[in-house]
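A.B. asks: Some structures are shown below for you to check.
All of the numbers you see were taken from the coordinates with simple rules; none came from a lab. It should be emphasised that the depicted structure is a prediction, and the values quoted were computed from it without experimental measurement. Cβ atoms are built from the backbone, for glycine too; each structure is taken alone.
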Structure 1
Amino acid sequence: MRVGLLQCDDVAAELRGAHGNYPQMFEALFHRVDPTLEFRVWRCLDGEIPDDVEAVDAWMTTGSKFGVNDGLPWIAELEAFVRELWAAGKPLVGICFGHQLMAKALGGEVAKSGKGWGVGLSFNRVTERADWMTPWQPGLDLVVSHQDQVERLPPDTRVLAGSDFCPFYLLQVGELFLGVQGHPEFSKAYSRDLMALRRELVGDERVRQGEASLFAPVDDTLMVRWILAFMRRAIATRQ
């Protein structure tokens, strides 16, 4: 399967030596589950927006330090591309920023949460079981780093998992779009270093809570299995 990775940010220079950049994080994690996957990267943050929705079998976005409401030209262009994918019936999986962009592009709303930053590990209840959720479990716990959240859902959306902190955590729109607020590609070590880098922005108390949460198990491999099962089902549905 060929996956187009829509890169929306770079890892901070001071963390890149230890953790690599975002495309490397995605490839390392996904290749642990399926080493046959082929990734092609578009640097959307530099204005490199794909011009062919059929260039790959399925699409996926990275997260970003930018917000979907920041008004940057490349974000508007990427949002338009998301609508092209929807019109063409191409599978898309949105991660964090991409999850929010997907919702906004299709008519939902995204805003800064009054609950503040989500950092460290988030603990979520799976509230609806989709047929691609194999193996099944009733919780989905992933690393997070976000201020914005989806506040209003686009039409034809199923909420599959959430928490009191983030009710719209895992969303399926129609049969071909999937969005998750968490970061399966983030390691605990990267989460810890990112929190340290952003301590003044996030706040000491929230960072301490985030650091403590990292002692719990993380469902990164499970989320990759779910994403790949969703993509394969979506591709088969489209054919």
Structure 2
Amino acid sequence: MIEIQCLGSSSAGNAYRITDGHTALLLEAGFPFKSLQRALNFRMSDIVGCLISHEHGDHSKAAKDVMKAGITIYTGQGTADALGLSGHRIKSIKAHQQFEIGTWSIRPFEIEHDAAEPLGFILANTEGDKLVFLTDTYYCRYRFAGLTHIMVECNYSLDIVNKRVSAGQLHSAQKKRLLRSHFGLEHVKGFLKANDISKVEEIWLLHLSDGNSDAERFKREIQETTGKLVMVADR
């Protein structure tokens, strides 16, 4: 059974703790290290490894301090280079090359974002659970079988964005970047419909924008679309 704990999920910082009861991992490290420590009740020694999707600060801010704490970081070489990470606590990973951390088998895959080497992750454990972690992308070219847990960015809804542009609250250039770098509500619905979600137990909606989202609406619409338990990650 997978247990997911959201430590924070927004442009201010992203980090999640996941465990299958045997091996605890950190997904992203986008807060100051002391904030991560507090959120984890100072039990950093429980964390066996940390996956970082890309180099933007809201996903990687504490990377160097996490390594200093004795936790190995797994990320693409492009991300490691962009962050200036080196040493024995950094493990370079590549899309489609599976690796193991404790009871987890992890397969990275490419995502579409304005970063050096952005990655999504499929995590499977020995008990048959399978989680996809997909954030900061505007497109996913892959389909996944046998998922039991989904953690997916749901940053905005296009109708909200258009209303804000029309009202002068959002510049058209900001809209353009948003559409070319993040997953919105419409993307999430399409992604869920394109995948076999018959075994899915939980869907987590991540990284909601402060101004371009509606948490209650997003949760309701994804529940109506899927009939599954939907959680909105704390912002």
Structure 3
Amino acid sequence: MTAPRMSDVLVPGTYPGRVVVLARTPVGELLGGVALTGRSARSRARVLVPDDGALVVAPSSPGSGSGRASAGALPAHDPLRHYTAAVSDDAWTVFGNGDHVETVAKSLATGTDPRIALDGLAYEPDPPIFTPRITAVVERATGHAWLGAARHSEGLRNGSDVTVTTLGDLGPGEGVALTTYEPDPTGTEPFPVASRRHRDVLTRAGGAITLLDELWSALRGPYRVAASTFVPRDGVLGPVRHEDGD
């Protein structure tokens, strides 16, 4: 069975929410990436900006046309929309869709095993959607990677179901994509439906820029906001793209 391409998983024109990707180039380099999509005006008024070696989701300046956060007239900080999306220290690179990214990174810095650091997270308090918390952890020296997802149960329970995956080796041209929501090609669901697992994908990317090209193309449509890709062993700074072209 052949794995799908990025556009088969993200389905252009649909709403995947926030996206985390890991992929390996033909020469064996591990790449990472994050992406934002948005349905509401507040979710769309966001940018990805570098900040002291981290990658931050910040509010954009209304009417600026630049896509960059700037002083004055900024939307109020919303912890569910504005957060550190990716951070790296000497040993670990962590990226995901909320302020738990910094929590996991701090836990790893104290020597906590990544499987334990990812355990105990909770889904977002945004009923009735209950957006999953999704996370990728990469050990910089070895390239070993873990995926974490904290989701609301599929039933009536309110507790978080946490899945921690020790990711097997990615071969050249192989990747994984973790989204907060399932695609809805019909556009008929009243609320986004939480994704229950990560998906294997194939990639032709030879580096961070071409992976960003693939990711950006797969997100095309009315909900696309911003995306960035990077080399986790080198940190979390890399090319960034915004829907307004900045």
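A.B. asks: Tell me which of 1, 2, 3 gives 49, 38, 36 when you compute Cα extents along the principal axes in Å.
C.D. replies: 1
A.B. asks: Separate question: For which of 1, 2, 3 does FRET efficiency 1/(1 + (r/R0)^6) of positions 61 and 197 (r between Cβ atoms, R0 = 30 Å, to 0.05), calculated from the coordinates, equal 0.85?
C.D. replies: So the calculation was done on 1.
A.B. asks: Of structures 1, 2, 3, which gives 20.5 when mean count of other Cβ atoms within 10 Å over residues 45-52 is computed from the coordinates?
C.D. replies: Derived from the structure labelled 2.
A.B. asks: Now for a separate question. Could you figure out which one of 1, 2, 3 the value -3500 for helix-only ellipticity at 222 nm (-39500 (n - 2.57) for each DSSP H run of 4 or more, over all residues; to 500) was computed from?
C.D. replies: Among 1, 2, 3, the structure yielding -3500 for helix-only ellipticity at 222 nm (-39500 (n - 2.57) for each DSSP H run of 4 or more, over all residues; to 500) is 3.
A.B. asks: Which of 1, 2, 3 yields 16 for relative contact order in percent (Cα under 8 Å, 6 or more apart), as computed?
C.D. replies: Going through each structure in turn, the value belongs to 2.
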